[in-house]
1. Upon calculation of mean count of other Cβ atoms within 10 Å over residues 81-88 from the atomic coordinates, which of the structures I, II produces 12.8?
2. Taking mean count of other Cβ atoms within 10 Å over residues 193-200 for each of I, II, which is largest?
3. Given a value of 3.1 for distance in nm of label points 7 Å out along Cα→Cβ at positions 65 and 321, point me to the structure among I, II it was derived from.
4. A value of 18 was derived for relative contact order in percent (Cα under 8 Å, 6 or more apart); which structure in I, II was it taken from?
5. Matching task: 0.15 is the computed value of FRET efficiency 1/(1 + (r/R0)^6) of positions 49 and 113 (r between Cβ atoms, R0 = 41 Å, to 0.05). Pick the structure from I, II.
6. For the read-out helix-only ellipticity at 222 nm (-39500 (n - 2.57) for each DSSP H run of 4 or more, over all residues; to 500), a value of -12500 was computed from one structure; give its label from I, II.
7. Quick check: 13.3 is what I get for mean projected area of the Cα convex hull in nm², for residues 25-200 alone, calculated from one of I, II. Which structure matches?
8. Can you spot which of I, II the value 18.2 was calculated from, given it is mean count of other Cβ atoms within 10 Å over residues 57-64?
Structure I
Amino acid sequence: MTEDPKDRLVTSISTEELERRWAAARAWMKEAGVDYLLLRNDEEYFGGYVKWFTDLPARHSYPFTVIFPLDDEMTTITSSPPAEPGPKPWALRGVKKRLGAPYYPSLNYTEDFDAELAVGVLTEKKNAVIGMVGRAFFSVPFYEYLTRHLPGARFVDATDAIDRIKVIKSPEEIALLRETAALQDRALAHLKTCIRPGIRELDIFAEAHYVCTKMGCERLQLLACSYPPGEPTGFNQRHFMNRVLKERDHVVVLIEGNGPGGFYTEIARPFSLGEPAPEIKDAFAVVLEAEALNLRMMKPGAAPKAIWEANNAFLESRGYAPEGRLYAHGEGYDLVEKPAIRPEETMLLAAGMNLALHPVAKTKRVWTTCCGNYLIEERGVSECLHKTPKEIIIL
């Protein structure tokens, strides 16, 4: 008996959910007078637009372009043989045309190949209004080629409009977010059996990638922090993970990856190789207080700027450094999506959003955090999607 090629697919979103998204996008397009949406991603960590429209991921820096018309099915453009463009037709829904060309960012003489294909589709409607979704993901050559060869077209920024639709999660999406959180709880439980003096941070990295992939994660970032008392460091990327763990170290592990279906959540917990120092205990208590403060403020209509300011005022009042980067943000098909708890953020919180929260307590002698995900509900936040206790795990 011939195998069904669809058996190769991992967990996919339902066609009904895709149709809900397409209908919402087209309703806005019709109201705004937009003929096409144009989107382009090249990685899964920040590849949510392509994934949201097609249920397929962009991978490994290969640009994946989608043209979404108001009144027709989509066109996909991928780095693939022109005669056999990917993805396979049996893996696609709502796609009328697949185009491919051998383009690679490292080969500058191919920099126009995908743009040329896009222009061929977009010229089908004279003087079209083209909504660009996620302008930061378009390369300079791609954009320049489009504007040069579509002189009659009008380009508008459709990012905010699509973001406002994308950040509100449907029941099906929320169910998948819960699965990702549960996967990460199990992964952290596994790491608890691995972390000990004598291993390197990179061993934690390797164990996390192995166990998360086995459970259905497609894209994972693990960050680790380890230091002896009084000599703190923040999270380290893979290139800086050669340190050997020692007795009395404070260790913090952050697992931020997706799960079945491609939705992201993230979890972080501190570990202590022996009894934690008093200043570590005090700092972690402040982290939990900051978390509670943020959670009380996270409700529909709340302004991220106000939450940011309250969080930093609290930290400074307790003698800890104010946050300078990003300690809370939305998550979905992107590792970071709107709204971010930042003073520049204009999107207000709304029911149906999924936010990761990871406040940090840091001084010259200590650095620690705790992280989990929460859904914004009508009256506030849900219980934490992660069930791992919020405590220093003593090993």
Structure II
Amino acid sequence: METPGSQTSLHRANLERVVRAVRMAGSLTQAEIARSTGLSAATVSNIVRELKDGGTVEVTPTSAGGRRARSVSLSGDAGIVIGVDFGHTHLRVAIGNLAHQVLAEESEPLDVDASSAQGFGRAEQLVNRLIETTGISPGKVIGVGLGVPGPIDVESGTLGSTSILPGWTGINPSQELAGRLGVPVYVDNDANLGALGELVWGGGRGVKDLAYIKVASGVGAGLVIDGHIYRGPGGTAGEIGHITLDESGPVCRCGNRGCLETFTAARYVLPLLKPSHGADLTMERMVQLAREGDPGCRRVIGDVGRHIGSGVANLCNLLNPSRVVLGGSLAEAGELVLGPIRDSVSRYAIPSAARQLSVLPGALGGRAEVLGALALVLSEMGDSTLLESTLPASTPAFT
């Protein structure tokens, strides 16, 4: 048996620290592992050798700073993770391994009026189809990350009120999908997953504090503080769309007036242009027309950017993030929207916070949320379980 404070207990803790560092980064050199974990180079070298012999990690030659090095990543055979993203009009599924490699990905349209049972049935079919197509053994799947467009109650795990998928309010998405797939399911809202996706694979790499802003049918923010998603005690942190800009403004779906969402979300913005651009105008089409020089679309996008910038300035004053990543279709407008965001931040944020902030478009586009769902599993899964499934029972970590 392991005794707290014993050599065996310490060794086990060090094994888990190394696995956790590699799991979250995808791959690290041994020197990077030492810096990340605080362990000595000799200790890291011994642990990596043990994990490699047990099949937990793979070691490949690489270079760092012009010098030879060894890159360490979790073994592709150590397990498979699945990401599922439900959006306003789509269902997207991705399959990846623990080395951060995406093995398969597919999306299909989803009727916004579909019931939760229909939606989860479609997800189950798509997951099974991708598993069969890739030839992966279902027994290798160790967890599923699930993204939904609405707040998740931390205590009950149920989906809060959402006008994006109105028939889903009150369901427990994790239980629904876990019952169908037979593996643990970790769930979060789409903005948080977008933040995780960009943090691990995209525009947030290399930083520990960022805000991911998604503007679509609603407006939300995923907040990363010290490398971790901040959800708040009730799971509603990041509802930037309900910052009040004008107390006499339009009535928001939350019941208040003049929320940021009422000046930026698609349902409020597109009607401004439909008399001149047609009733079938979409955010994607508006952005395309703006990039082609349409003056009306450019003006609306500029106004939206200034409003978003006001909300971002509030975030800067409260949380002082080092980076803001804009996601969703609006990010495709580039400087047409990013420039006005920066202008508002410069005007309304504390100067020291504004100087430290970079505002960038998302690097992952519409894939941010489903890749964030993969990252959610990687961040939530237990290192102990992974070690027990790969290392030999006779390893000193378990004696």
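Read-outs: derived from the displayed coordinates by stated rules, not from any lab. Note that the coordinates shown come from a computational prediction; the quantities given were computed from them, not determined experimentally. Cβ atoms are built from the backbone, for glycine too; each structure is taken alone.
1. Details: I: 12.8; II: 25.5.
Of the options listed, only I reproduces it.
2. On the way: I: 13.6; II: 29.8.
When mean count of other Cβ atoms within 10 Å over residues 193-200 is calculated for I, II, structure II comes out on top.
3. Details: I: 4.2; II: 3.1.
Label of the originating structure: II.
4. Values: I: 14; II: 18.
It was calculated from structure II.
5. Details: I: 1.00; II: 0.15.
Only structure II yields this read-out.
6. Details: I: -10000; II: -12500.
The read-out comes from structure II.
7. Numbers: I: 13.3; II: 11.9.
Computing mean projected area of the Cα convex hull in nm², for residues 25-200 alone on every structure in I, II gives 13.3 only for I.
8. Working: I: 18.2; II: 14.0.
Here the read-out was taken from I.
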